[in-house]
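Please go over the structures that come below.
We did not get these values from a lab; they are worked out from the coordinates using the rules stated. Every value quoted in this text rests on a predicted model; they were computed, and no experiment measured them. Cβ atoms are built from the backbone, for glycine too; each structure is taken alone.
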Structure I
Amino acid sequence: MMHFQRNLRYLSLGDPVRTVGLDYPSTLHDKIKNSVFSSLLTDSTHSLNPDINYIIKLLDRKYYLYRNKRKTHQNNDSHKIIYALEWQIINDFLHAYKNKIKFHAASLAFHNEGTLFIGNSGTGKTSLSIMLMKHHWQLLSDEFGILDLNILSVYPLPRNIIIKPHHAIEQSQKDRYVNTIYRTDTKKIEIHYFPPSVFGKTAKKPVRLSRIYYLKNTDSVDFRIKPLKQYQALPQLLDHLNNPRLIKKSFLKFVTSIFHTIQHFE
């Protein structure tokens with residue numbers, strides 16, 4: 001058994017804020033730095049008291065991942081351990097936003113105004129996020145739209161951006177970052193984790209929601225943007241809401257507020 005120098009890092013996010021502690025071999029530092037919420041990762045000079053602790057150990061050439069001292073994964077491949085770690089942290093932070101409504105959406109900020117791009121997988125949320133970041137928009141998340149129902153503010157969940165084969169990124173650039181295998185219902189595809197800083201900046205604080213765009217799959221190279229009436233937008237909005245139980249008791253208030261000041265487009 002070999003002993004390795006270790007690194008201790010912290011991540012904080014949520015409302016109320018939850019802090020995650022990461023303890024891992026120094027040999028994994030570059031991979032973790034480029035893979036697991038790199039825009040939030042900090043090596044605080046003073047000791048924090050995390051709500052959740054993750055430890056990665058390397059024993060006899062195998063990696064072991066622990067969450068609060070309970071083993072959750074083991075694998076010879078460090079990339080797969082990092083993939084497992086990242087998804088567990090995502091779930092931790094989503095739980096930290098348990099009182100917020102959540103959409104399958106990209107969320108970005110520009111001039112302190114928030115925009116949601118709601119759509120299914122394959123509708124271009126990540127590609128659109130990358131393009132807008134290059135034009136000085138700030139990323140809140142390319143996968144989750146987290147919204148406070150009462151004040152209509154969008155909250156950050158700036159995970160690292162997952163680049164899939166169809167994204168127009170040169171292979172030489174992909175090779176700089178951690179890759180692993182992602183399983184869909186029908187196939188396996190190679191993905192790469194990119195720090196958001198490669199494309200632009202992230203927003204670290206909630207911003208007021210201003211507009212919502214509904215994205216659809218299309219084979220056409222042409223596009224046009226049109227405003228939607230309430231009866232056109234509401235079914236799409238509800239169809240992409242991940243936790244509808246939160247609006248069950250206040251549905252009319254939700255509908256009134258989300259259409260009173262928020263613009264909806266397709």
Structure II
Amino acid sequence: MSSYKRLWAKVRKVIREADVVLEVVDSRDPYGTRSEELEKMAKDLGKPLIIVINKADLVPKEVMDKWKRVLSREYETIYISARERLGTRKLWVAIKKVTPRKPIKVAVVGYPNVGKSTIINLLRGRHSAGTSPIPGYTKHVQLVRAATWLKVVDTPGVVPLRGSEEELVFKGALSPESLEDPLPVALKLIEEGLSKDPEVFRKTYGVKGDDPPTIVENLAKRRGLYLKGGRLNVEEAARIIIRDWQQGKLVFFYTPEDYNLE
């Protein structure tokens with residue numbers, strides 16, 4: 001069995017344990033961080049699915065409301081910020097709404113870096129887990145009682161990704177450290193950022209520039225990133241940009257209009 005199929009087998013196992021599946025997506029790109037394959041698997045296994053748009057504190061409320069309205073046409077949808085503990089009551093209500101079973105067993109599934117472990121900790125009511133910004137990292141597997149009516153599968157299902165290096169980085173499945181040459185991906189990320197918010201790199205890093213190469217160079221200068229001989233270390237500047245995108249420190253976002261969904 002290929003590693004890709006093995007990863008999907010793990011996701012299937014997590015979903016089978018559950019009565020309800022929470023598909024966690026990133027508020028900056030909810031549609032782009034959905035998984036059709038995951039949604040089909042939940043449907044085939046007869047499990048109700050709730051789309052949980054996480055990191056809602058990063059995006060304006062009116063944009064979150066638009067996404068909720070659009071995605072609710074297909075699935076029960078809520079938006080929360082697990083890190084800031086915002087919207088947790090909405091999560092309880094949504095879980096109770098989709099199934100009459102008690103106690104309800106919940107699985108938390110999604111791409112790397114969308115905040116699955118934080119949501120598991122939120123459901124458990126404490127911040128005790130081994131969470132880490134390294135994509136795909138989680139510690140142990142067990143079913144944990146979170147309330148008299150709720151049990152949580154204590155390991156998130158990490159949806160495996162196939163695609164270009166660029167796509168894998170954008171969705172948090174490849175860390176900047178794992179890239180032999182991070183520059184092309186970072187340049188594409190900057191291009192996307194400039195198209196969404198021309199001021200985003202000035203606001204985030206205090207650097208100016210109208211094109212991706214200039215922004216990378218200016219960031220390297222600002223951070224004092226030089227190699228021997230005085231050459232700018234643009235590769236390290238590129239890694240900083242990728243890392244900050246994956247960790248939610250660099251913020252630009254997509255709207256339903258970007259996907260022709262309104």
Original post:
Which of the displayed structures (I, II) returns the greatest value of distance in nm of label points 7 Å out along Cα→Cβ at positions 42 and 170 on calculation?
Top reply: I
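Assuming 1.12 is Cα Rg over 2.2 N^0.38 Å, for residues 82-185 alone as calculated from a single structure, say which of I, II it is.
On the way: I: 1.12; II: 1.24.
It was calculated from structure I.
Work out the source of 4.5 here, i.e. which of I, II gives that when distance in nm of label points 7 Å out along Cα→Cβ at positions 122 and 226 is computed. Numbers along the way, then the final one.
On the way: I: 2.4; II: 4.5.
It must be structure II, since only it matches.
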Original post:
Which structure, out of I, II, was helix-only ellipticity at 222 nm (-39500 (n - 2.57) for each DSSP H run of 4 or more, over all residues; to 500) derived from, given a value of -12000?
Top reply: II
Original post:
Taking FRET efficiency 1/(1 + (r/R0)^6) of positions 18 and 202 (r between Cβ atoms, R0 = 25 Å, to 0.05) for each of I, II, which is largest?
Top reply: I
